[in-house]
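Below you'll find a set of structures to go through.
Nothing in this text is a laboratory measurement; each read-out follows from the coordinates by a stated rule. Small disclaimer: the values here were computed from a predicted structure and weren't measured. Cβ atoms are built from the backbone, for glycine too; each structure is taken alone.
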Structure I
Amino acid sequence: MRILIIGGGAAGATAAQFARKQNRDAEIIIFEATQYSQYSKCGLPYALSGKIVAFENLVEFSQEWFQRNKIELRLSTTVERIDSSRKTITIRGPSGSQDELYDALIFATGASPSVPPIVGIHSGDRLRDGVFQFRDMNQAKEFKDWCLKKSRNVVVIGAGLVGLECAEALHEMRRQVTVIEYLDSILPTMIDPDMTDQLLAIMSNVGIAVKISSSVEEVIGHPSIEGVMVTSRKDGKRDIVQCDTIILAAGQKPVTSLAQQVGCDLGKAGHIIVNDRCETTVKGIFAIGDCSQYRDAVTKTELLVGLGTLAVKMGEIAGKNAAGGDSRLPAGFLNARVTRLFGIEIAAVGPLSSALTTAGINTIQSRVKGSTLPSYYPGGKEITVKLSASADDGKIISCQIVGEKESGLRIDVVAALMMGNMDVRSLSMLETAYSPPVAPCVDVLTTAAQAILIKLDRTKRE
């Protein structure tokens, strides 16, 4: 059996590993366009700041590791064409072009960063000097070299996870930072706007300017960048933000040209549609990670895969199935997510409130504050929890948590309850461990659940 995998990132490399576990005799080949074996893209901002000493430390599985496990990893190799009728792909690598046969094919092609339509951002057919993307190791290295030699004042376009993690790294490098976000809130795909106040306040306190509901229209200056022209989407006012460097973190788009070539069905945003076996609409071809979409466990609508945890889980399922197994994903993804920015942990599971509204799901919510320790014990840190439950049956459907250290991983408790299809009454009765120097007697999650129960009981009485 011959299994070919296009893309050697977290999704593709995981697929190869589980294909090998499933089938000890299969021939498994990964084609990776870059010169790097599997590394953590999520760690790039921390190598930028220096918390991780060298970018090369992000490599999780070396080429030698793959060799020991009888997985062939071909670096600096691209796939140019696929003939699904003949079950062949055409590759181009260091030794030239050739065709390769497959029995099963896995797309782990990932995504590429989006480039907003900004006047003056290009020089010919490339980004002008001083404008950077931050998607892979080479881009991150190039950006850091530039910052160390030429940059003092940086504009970050985009206030999602990548943008804010870069902003934090640049602040730690003692650069002046301005973050500009087109949408009406920071972390717009991670948490609701009413959960961002604490993070915004800290960013302001450390000197990072944040402009939301704003659009970058033009890059000012020639030959060097002197600033950007920014327009407010609320009142149309325009002003110039001075900078000598721009980092683009305005989202990404899936790399799916090869999948389109063989007739795989795509979703509205261009991602490859897969079933619970991670199989595309073309038999024998699988798709995993950022290039794919599955479904949301709560709304049952399409969910665009963007988290490393989901990519790895899909890699496991696709790898097993490509090698002859029959493993299945859950009925939908909960999309559990967490980060730490400027000392604040932000975590969430389930859809945003806006997505619940769009899906027509009637909810009851609570938003409560608590502490990591009892009020009488020194060192406790404030936590804010926003919990959502179905107004019909009290089932937990989402949660968001913001607080200092030791706050964020509480989200895993909620994720486990949601996976078990449990309700807020179950959460309110959950036994949680207690000791004054470790945790309070009544956890803030319990308090949030109790607040929803009061509302539910009131609704029933009415």
Structure II
Amino acid sequence: MTQTAEQNPPCSLSRERDGHLAKNTLWIFMGQIGWQCLRAGYFLIIARSLGPAHYGAFIGVVALVAMLAPFSSLGTAGLLIKNVSRNRAVFNAYWGNALVTLFGSGSLLTLLALALCRIVLPADTPIRLIVCVMVADLIFARLLDVSASAFQAFDRLNMTATLYTLGGLCRLLAAVILVLVFKEPSASSWAVLYLISAAISAGIAVTAVKRQLGSPTLALRLIRSEAKEGLYFSCAQAAENIYNDLDKTMLTALSTLQAAGIYAVAYRVIEAVFVPVNSLLWASYARFFVKGAGGIHGSTRYAKRLLSHAGGYSVVVSLGLVAVAPLLPRILGPQYQSSAEALRWLAPILVLRTVHRFYANSLTGAGFQGTRTVTQAGVAVFNVLLNLWLIPAYSWRGAAWSSLASDSLLLVSAVLIVSRLTVVGRQTDGIQQDVRSPVPEVSIP
């Protein structure tokens, strides 16, 4: 029975939604903390048991495959969240399309990655190691991502957090088995267990989606019509990986390993304190599509409302990092003395990234993922060029300045684009979005 306004007044609905968002944010926050702890656990086990040579061989393959991972599902997770959050009746079709696309593109990328690994990696890298990592990261890990996104689309972030925690737990158990079963663990033996753990977590995730949300069906015409927007989601993730992580690799090549370590420690602190904001971004992501269904005004208002909370946290914590930075070498040791200065340089990124991410999500929610992707790709190129200039001259300080400049550019671009779209009234019915994709009518068998 539909309730009247008197039965459920707007203020009550607002408080109910805020309470639900807070609960979802807490779930994601707990899930991220759990995942980080589990990752630290299996990292310590496999790093100690494999030794530098075998662990280096494994990480070399993982890093190379990670470059292709954003394209494995061709953005179907983003499309699923967008469309299902607006109309849950289309879930089965988008879930089926996501599975078909993932297996198809994931298989092709596996063949491409195999050829690339044979060219880039040392000739004595075991083929079993390469194949196991590729299948685990390009297919099964992406299955876990898509399954988690399915629950996110239904605003069930408790299950999203649970699935990711499950993935970390399976890897930790695999690492324990490696130590208990193999007298002389190798990169290849760990890769087999790595693949098995990924397959088990993906299988459980897919089963949970089927039982709780529904079975997959196919609507192949939607795959063709939304392929461009799906590619936007993939390219956006790839660009974000570049301007967030490539500088650490470039430091090892253009400066010294010590400089890379100093910078990486400070950057890891920034990532750790960003977890609460990232949790809110995850919890609110599906809602941006609902708010943005009527245009950029709706999603922007939602972004500003969330920023009133997240922005204050970021400013306070950023200032706090500057104050407590001298404690870093006392905790990690005198060899990390310069990390205190690096942390002070990087502290403003917390504020810049917070504002940018919410404004960028308002673009995505209103149907301007293409605009967001182009901006991110441009900043990725800008970041690489800036690092090529600054890192050889200024080492880790150059990487820090490049990160500050890149995050500033992302923020300014997002704010200007949102402001421009709002001014010209592109939220009207005649809007010409990057990808004109209203929620389709799908016949459910």
*Thinking only about mean count of other Cβ atoms within 10 Å over residues 200-207, which of I, II has the largest value?*
II
_Answer label among I, II for the case where mean count of other Cβ atoms within 10 Å over residues 32-39, calculated from the coordinates, equals 20.0_ = I
*asked:* Quick check on the output: 2.0 is distance in nm of label points 7 Å out along Cα→Cβ at positions 272 and 344, derived from one of I, II. Which one produced it?
replied: II
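Between I, II, which one scores greatest on mean count of other Cβ atoms within 10 Å over residues 128-135? List each step's numbers first, then the result.
Values: I: 20.1; II: 22.6.
That would be structure II.
Given a value of 20 for relative contact order in percent (Cα under 8 Å, 6 or more apart), point me to the structure among I, II it was derived from. Intermediate results must be reported in sequence, preceding the final value.
Numbers: I: 14; II: 20.
Answer by label: II.
Out of I, II, which structure matches 4.6 when distance in nm of label points 7 Å out along Cα→Cβ at positions 152 and 256 is calculated?
Details: I: 4.6; II: 4.0.
That value comes from structure I.
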*Structure with the greatest value (metric percent of Cα pairs over 38 Å apart, set I, II)*: I
*Consider the structures I, II: one of them gives -28000 for helix-only ellipticity at 222 nm (-39500 (n - 2.57) for each DSSP H run of 4 or more, over all residues; to 500) as calculated from the coordinates. Say which.*
II
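By the measure mean count of other Cβ atoms within 10 Å over residues 40-47, tell me the structure among I, II with the highest figure. Write out the running numbers ahead of the final one.
On the way: I: 20.1; II: 16.9.
Across I, II, mean count of other Cβ atoms within 10 Å over residues 40-47 peaks for I.
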